[in-house]
1. If you work out mean count of other Cβ atoms within 10 Å over residues 4-11 for 1, 2, which one comes out largest?
2. Given a computed value of 1, 7, 13, 13, 10, 8, 6, 5, 4, 4, 3, 3, 3, 3, 3, 3, 2, 2, 2, 1, 1, 0, 0 for P(r) over Cα pairs in 5 Å bins from 0, in percent, which structure among 1, 2 does it belong to?
3. Upon calculation of Rg and Dmax of the Cα atoms in Å, for residues 20-83 alone from the atomic coordinates, which of the structures 1, 2 produces 26.7, 88?
4. Determine which structure produced the value -29500 for helix-only ellipticity at 222 nm (-39500 (n - 2.57) for each DSSP H run of 4 or more, over all residues; to 500), calculated from the coordinates; the candidates are 1, 2.
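None of the figures in this text is laboratory data; all of them are computed from the coordinates on show. Quick caveat: nothing in here was measured; it's all calculated off a predicted structure. Cβ atoms are built from the backbone, for glycine too; each structure is taken alone.
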Structure 1
Amino acid sequence: MTDNIIDIIKFSVPALIVFATVYYLFNNFLQQQYQLELLRHRQNAGKDLLPLKLQAYERLIMVCDRISVDNLAFRLFNSDMGVNELKNAMLIAIQQEYEHNITQQVYVSENLWKIVKLAKDQMQDMISRTDGSTSAEFVTNFYRSLSESKADPIAYAKTAIKKEVDLIM
């Protein structure tokens, strides 16, 4: 009987060692295959995502351009408008541009989105603080206050967008 137990142990121990070794090697192989497949998936997703990201950067540049002083004045200025009408039209135009492109924040960094939002807020604030007796005087004063400010928020936002694009290219 003890000989039978010893014979069982002689065959079982090496079999268990072989089983454990095969299990360990197979498990490592499966983990590596999983990591490789995950890497392939991320690379393919990155290829699909790059055009969307570039399109988002393009849209943000366009937003900045559309809420710039020059563009707002060109699109909205009418000599028949009162100052408050022009201010309101500019503020509404800026807000609409921002809201129309709010989904672009999904494709850009959080910091860049904060910069774009800050540029929008600063433009709206400058419009609200600028005065004039006529709409033409308002536009002139607006240009003056922008040129006197330390930095143009729109130019800063455009530069930040271009720098982030350079990082992904």
Structure 2
Amino acid sequence: MQCAFYPGSFDPPTLGHTAIIGRALKLFDRLVVAVGVHPSKSPMFSDDERLSMLRDEFLRLEGGERAEAILFQGLTVEAARKNGAICIIRGLRDAGDLNYEMQLAGMNAQLAPDIETIFVAASLGTAHITATLVRQIASLGGDVSAFVSPAVLKRMQDKIKAGGIRPNSRPE
């Protein structure tokens, strides 16, 4: 059974993330979607909230029962190896992403030559979506319904009403 590892912050999970997850599920028997935990960052959503939202997103996808959401700290390649992955999935939106992702892939290849990196290009409809911009737009009262699922939108609206995000929140 071939397993892929898709790491990210997923704060919040966007339609771009969900599209990459759906495409990865077509290629692999099992997909581990891994929420990176960074003590120095202050995400909009807690670790558990992000895991819950991802699990809800899996339910909307064909093959979503073959995906699992986990937390990880430390090196991505070590977490991928620990979860039995043969590759790391990375989404690409544009040339800027490619330059950065090529550096990561090179470093990861040195650290773990047994784990490949596979780039999945964003679809035209989602290439412009970033979680950072979604958070910023939402925090300023903008409509982000075109960028996240209805379930994630509801959680964002609830979080904003509860004072969980401020317009001046720093992007990741």
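1. Evaluating mean count of other Cβ atoms within 10 Å over residues 4-11 on every structure, the highest lands on 2.
2. 1
3. This value belongs to structure 1.
4. 1
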